Structure formats: structure tokens, C-alpha cells
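Each structure below is given as C-alpha cells.
Laboratory data are not the source of any read-out in this text; all were calculated from the coordinates shown. Source: prediction; values computed, not measured. Cβ atoms are built from the backbone, for glycine too; each structure is taken alone.
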Structure 1
Amino acid sequence: MPSPCLPALILTGGTAPTDFQALAHSGIPGLHKPFSAKELHDALARVC
């Protein structure tokens, strides 16, 4: 379970269905490559 005091964002290039499931179940937001600079900026703004 993620700590409420430690912002986290997972960046991945994994494409296996199990990767998507693990990320979804982790409770930690993530971005799958490729992503744009705007998508990264927006995701960081949400976790920080």
C-alpha cells in the first residue's frame, strides 16, 4: 500500500497484461511509454 506521505509515479514500458494489472492493483498512478511531456507534467502535478 502506498504511503500517503511519499508521492510516487510509476513509468513503464511494459506491455504484458500482467504489468497493467499489477499497476492497476498497486494503487500507485502510472504512465505507460510512450507518453508526452504534457502527460508527464500533468501526472506529476497530480501526485505532488
Structure 2
Amino acid sequence: MILDGDGAIAIDLIDGERLCDLLKQYELGVSTQMIEQIDVNQKWFEGL
């Protein structure tokens, strides 16, 4: 436990992006997936 000069517990404030990074890093309630996305070029098929 780290105390500041007044004897209070010191905490670090983080933003939402940092929170998400930490949840992902330590696998706390989240999982990750790599997803391949394929986009169809309809104009190319119209010329067939």
C-alpha cells in the first residue's frame, strides 16, 4: 500500500482506453478475437 504525504492511499487515475488495455492485458472479463473481414467489390462483378 502506498500512502501520500497526508496518509491517504495514493491512486492512479486512468482513462477508458487505458482501462480497456489493462483489462485485455490481464484477461479480466474480456477476450479478444482476430476477425478477417472481406468486402465485395460489386462493380467488378457487374462487368462479368
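Given a computed value of 7.9 for mean count of other Cβ atoms within 10 Å over residues 9-16, which structure among 1, 2 does it belong to?
So the calculation was done on 2.
Name the one structure among 1, 2 that mean projected area of the Cα convex hull in nm² of 3.3 was derived from.
1
Tell me which of 1, 2 gives -8000 when you compute helix-only ellipticity at 222 nm (-39500 (n - 2.57) for each DSSP H run of 4 or more, over all residues; to 500).
2
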